[in-house]
1. With volume of the Cα convex hull per residue in Å³ as the yardstick, tell me which of 1, 2 scores highest.
2. One of 1, 2 was used to calculate P(r) over Cα pairs in 5 Å bins from 0, in percent, for residues 138-217 alone, giving 3, 12, 18, 19, 17, 15, 10, 4, 1; which?
3. Given a value of -9500 for helix-only ellipticity at 222 nm (-39500 (n - 2.57) for each DSSP H run of 4 or more, over all residues; to 500), calculated from one of 1, 2, which structure does it belong to?
Structure 1
Amino acid sequence: MTKIESFHQPQNLQEALTLLAFLVNPKVIAGGTDLMAQMHRDEHIERLRKRPAKPWMLQPLQIVDVSRIAELHFISVRDCTVSLGPLLKHDEIVNNETLREKIPFLGEASGKVGSQQIRNVGTVGGNICNGSPCADTVPPLLCLRAEITLQSVKGERKMALQSFFTGAQETLLCKDELLTKIEFRVPEGETAQFFYKLGQRKGAAIAKLNVAFLAVKEKKRLRDVRIALGAVGATPIVAEKTARFLSGRQISESIIAEAKSICSNEAQPITDIRSTREYRRAMTGELLAMGLQSFLS
């Protein structure tokens, strides 16, 4: 088990940022559904000693619990712009009527995170900052071209969510920074959207792969198509070739077959304990095709 040197529970954003600037090896915790599990797995720590992708876990941690910071817990909708606080719990996203009306596929993804107990405490900010390529909420946010705000005592910086991920469980978040906002614009007009997750079982499973899709419907054609894939690469993937192919086209069986092939080739999966590379690649195209088929009916 990872050793904990100290525990801090700031009551506001400024206090949290000051702590992060001062502490030597701070680790932010909100819901704690992933971090606490990692800290308690002895085999995980031994694996890190052999290949330290997360060297901070081998040193005593200074835990900074941000769960009580009200400034990080909000939903704001102004016209077509939506802003989310990183402390929003998955279940809050699932049950928010405005989000369910405008972007139902984000709620579908949030509803697939872990079990009901995990969704009650796990946060969207944690899902992002963990940097896992199989995070369920990230593909819909990538389709929405979300922008995130990172803040420290030095100031704030904004970046596209797509640029945030640099490797498996590796991000551009500095040790003295907090994710303070997730923001995106909802496309105007009628949209087509879906999210599919393939796991070992229906509930409480880490994704073997997931697919998110968003497009604007214009008569019988799709415009401004956006597709994002999870768990088929070292980072979540934006399937740009498939999106370009589908944009401006009318959905048909032949178009679906071609898009399925292109999407499978854009996946860059590996073989691991949950699935094989070949299965993931094949099923990436199948999930996209299943979603596109629903537009034919």
Structure 2
Amino acid sequence: MGYIYFPQFKRGRKGIKIHPGLTILEHIRKANIEIDAECGGIGKCGKCVVRIEKGQENLNPPTILEKNFPLTEKERLACQARVIKDKEDIIVYIKSFGKYEILKYGLEREIPLSPVFQREGGKVVKDGEEIDDYRGKIYGLAIDVGTTTVVFDLVDLEKGDVLATVAKTNPQISYGNDVISRIEYILVDKENHRYLNEEEKKLRIRQLQKVVIDMINTSLNEISERMGEDISQYIYDVVVVGNPTMRNLFFGIDVSSLGIIPFEPIHKESIIRKPEEIGLKINKKGQIYGVSLIGGHA
């Protein structure tokens, strides 16, 4: 069985097993690599251009849709290039994977520090109840899940200091450039022109949730490496904000209703989840809190 490699990316250099029948775009998603697929992978936007350095013979011939774009001999649209054989390796370069420049600082105002998790003697306390031994630090995360970018601060909840800020492209962009494209991805199998059943919808919601959670976990590992210790043990409180589509996808909640009139979320209230429920690698005694929503696309 052959492998497909994406040498531009650390996670793509080891290669992943080729899955005949899947497109290059679907392999890119399996490798958790970012690529612009603004149209959701239906061959209309022409953004997911890749260069096939090796293994063209393993792919289907260029499609009619690809002829609408000025592609060179080695270039394909990732969403249209389908693997038909798996006996030889494929090497792929993504033509455009630029990062967005994120504004990390703005106007500031003083806010009294009043964390939910506090130290009392040798214990960490929440709402007056001892939940864990004090490990020397109590941290929190403030996460803003945007359609284009995900930004979060690592905060010392005892001092109020921001210890690190991470700003990265939202990896869901590989499934669609905007909220409507991502809702359509959950609702419709565009390739076969049919609506997905409930189980298929749940799988796609989980996919969109997982790529964001994985990105945050990877970023926390990178911070741990810089700080020389595992910071996840200190993170007890996580607060998540975002528009209704982004916030609810973060928590694995169905966003289908946001794609049809009257464009209202099925869940507007605040949310509290345990770390293991969504796979976020923080202290197991901690919590993840989603701020309540104002309305539809607000």
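Every number here is computed from the coordinates shown, using simple stated rules; none is lab data. Quick caveat: nothing in here was measured; it's all calculated off a predicted structure.
1. Numbers: 1: 126; 2: 156.
Sorting by volume of the Cα convex hull per residue in Å³ in descending order puts 2 first.
2. Details: 1: 3, 12, 18, 19, 17, 15, 10, 4, 1; 2: 3, 14, 20, 18, 14, 11, 8, 6, 4, 2, 1.
The correct label is 1.
3. 1
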